[in-house]
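The structures come next, written out as structure tokens.
Please treat every number below as a calculation from the coordinates, not as lab data. All values reported here derive from a predicted model rather than from experimental measurement. Cβ atoms are built from the backbone, for glycine too; each structure is taken alone.
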Structure P
Amino acid sequence: MTPTPYTTLITAQALMHLQASGQPLMVFDCSFDLMNPAAGDDLYAQAHIPGATYMHLDRDLSDHSGATDTASGGRHPLPSRETFAERLRSRGFEPGMQAVVYDRQGMQYCGRLWWMLKWCGHDAVAVLDGGLPAWQAAGGPVVSGPDAAPRAPGRFVLQPPLMRTTCAQEVARQLGTPVQTILDARAPARYRGDMEPLDPVAGHIPGALNRPFTDNFLPDGRFKPADQLRAEFEALLAGRPPESVVHHCGSGVTAVPNLLAMELAGLGRAALFPGSWSEWSRTPGLPCARGG
């Protein structure tokens, strides 16, 4: 009998059980630092879950090659699904494998890989709730050293996308209509336009609601209970239909915790604008708003 896959969150204890069971499993460390992109490799080398492979936000989960087939714009352009599938195969990823993703930065980055695997049609992927700190607090072992283990190529095959995306032009076309509700996951100061450390223009997409992605977590770094998340999102949406939501942030990365939180809350799987503010603010003619 095939075990039920984990598709949203997995606890440290459940991951330990999976490792001991011998079930086909691949664990991915997505630790990163936007202000110091080289730091992720160093963090992984210092300590990671045994057997975990490292996925770098810029090298592995984005496409900065200048390719014409990227799936989004912005600071972290999505690679095409075909390009990303080949990257997964190069890591030894197989159809039917349970994937577990984590980082040590409050789940800022690992959600990107959770989302991308589902975008490639692979549903059996879960975020380690609480990340590496929760793993270590539960007594999980860590090892050090670079990700240098050779792996035989996998046979991963693309399936129909399980995630919805939208683009700047479509977001602009639907501005102000009831069929679209934009949720901005950035910190309030960036949403208001008080400051902007990364993109050329400060502010937000007109009409966007602000839900900082950090609002989804308890003090120990785990996601809030589902009923609490549902109450908070329903209060923010104030009657707007959950299916109208389009998630975005600075570059399509930290919007994912909001998207996952809505799914945990039983509010469905909303769309993502992968290019996010970094694409919107660089596109001539698109309106930008400031203030609360």
Structure Q
Amino acid sequence: MILCAGEALIDMLPIAGAAEQGGFRPHVGGAVFNTAIALGRLGVPAGMLTGISMDRFGAMLASALEENGVDTAHVARVDRPTTLAFVELKQGHASYLFYDENSAGRMLSPQELPPVGEGVSALYFGGISLACEPCADTYASLLAGMGDDRAVTLDPNIRPGFIRDEGRFRQRLDEMLARTDIVKVSDEDLAWLHPDPMPQRDKVAAVLESGPSLLVMTRGGEGAIAYTAQGDEVAVPAVPATVVDTVGAGDTFNAGVLASLSEQGLLRKDTLRRLSPEAIGAALRFGARVAAVTVSRAGANPPWAREL
């Protein structure tokens, strides 16, 4: 099972024609939550590790996980509020305003984590949970204790507005990257990680030298490109789609890549160190395919396997 560790929240999406008057409708969401849902819909054994509130929004999140085939044995139900993210859409692209103080996800502590059993073969981390303390430290400690024998994927999805202490964030992220097998970044993430003026390929090499075996970089409409620690480079184009909005596109892409690697029997620490360009290309193409479905409809609404 792939255990997705990170935030589950409510996206407050504007109601068409009513946003100016404050019209919003709640939708389940969160970067890591979206990836777990996408894996479940693709038929991949997946679970969610997070803090979910006992309030009405928490009930929505828990129900959505179960309805989409995501294991909830590692969810901590707590008496704290749910994180709310108010979404503004401009030409299909989303920006967010978060209400996250003292929330069920943000305040998750190591003492609240259910034990992780041997049935978990892979770990996935990402989203704002890597920046918001104290949960960021909780996830870092989980990786430190459980990551040596499991395949680890990390999508930092860096949002500078969430980073209160850049030094602490960089140190924690460096420690997590040292235990990571696959890291997915955007070109903006890569520029933030290595802001010094240097060729992009040198920045990629610097990230790979820090620990990961595979770096995947998404480039929007230009597709995705992957680099291995062995020096291989694999690029795939984006799948053409009529874009409604980009909410959850990267999260679904990640799920598609992981689903393909799992289907190929390669989502293990030893095999990820020696992936062939053919296997990587197949994973990237499947990720692009499922992401294209997501952007073609409103909100984070990844496809079911039967739709593919």
Structure R
Amino acid sequence: MSQNPPAFEVLPRDLSAYRQGNVGIDYVHRFESGKPGPHVLVNALTHGNEICGMVAATHLLDSGVRPLIGTLTISFANVAAYESFDEARPFESRQLVHNLNRVWSAAELDGSDDSPELRRARELRPVVAAADHILDIHSTSQDVQPFWVYPAYARNAAAAMAIGLPPVHMVMPNGLGSGTPLIQHGRHGQALGDAGVAMVVECGQHFLQSAADLATQVAQDFIAHFGLIAPRADRAAPGPQRRFELLETCMVLTPDFAFTRPLEGFETFAKGELIATDGTAEIRALCDDCTVMMPTREPIVGREAVYLTRPL
């Protein structure tokens, strides 16, 4: 499945100046206001090639953002993968071994497997667990409209609707189906009354300036939503929102996986229509207006192929 090379409007920068944090964990920076309020975590680089999060996190740190109330933590997660970036193979720096956004179950974190990602997740475990509200900043391999991803809890939906940017949502009623993401670690993955908001924002194509700009805006809006900083002066009022419900996460099972036509995301299929073949298996639309999200750019056995959703 050949693809045109991406446009590199934003590339990695040296992050060594941000390594020395202040909580005893590399690349984790915490600022306490000394006043009562929530603990908000903004996390970047869960995947090493999702550069927009790096831009947003460095902007917050470089501009000296400090919380008016509560506590603000800013973290860079998979810096090891980020540092492996190669323009000739720009999608390979997503991870070194494990997908850092699928290992946040107790079984994985307490297990005996080892990798750079598992070691980093174990380091970051107390950082994630300490936060009341979590924004995990991501981007997409294809140039598609940005969207939220979050478990189908009312607390997440209310925050995403109020923030309003981006105006598209992918809601997960039963989790992701391919592992445990960071935003579902511990209490954030449960329908607890005292659990806080935890959401991913997919900001657009990895290497576009527009994704970096959106990531920075959403990070500011998320922090402001919980009262830690003043709202952006240029923030627009929320407009109409579009929401999609995740029906199934389809995995790549064989080296023969192929979509029936080129897909970028948000294409729709009629119920029963063939979307992809995977060896002798078929992936068909589960409903009318079945909307595909995040179709894989390069099928790799054992990784996600595509998310099947329906409009809400």
- Note on the structure: Note: P(r) over Cα pairs in 5 Å bins from 0, in percent, for residues 219-266 alone at 5, 15, 22, 28, 19, 8, 3, 1, derived from one of structures P, Q, R, originates from structure Q
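When FRET efficiency 1/(1 + (r/R0)^6) of positions 123 and 195 (r between Cβ atoms, R0 = 25 Å, to 0.05) is calculated for each of the structures P, Q, R, which structure yields the highest value? Before the final figure, lay out the partial values.
Values: P: 0.05; Q: 0.35; R: 0.65.
Ranking P, Q, R on FRET efficiency 1/(1 + (r/R0)^6) of positions 123 and 195 (r between Cβ atoms, R0 = 25 Å, to 0.05), first place is R.
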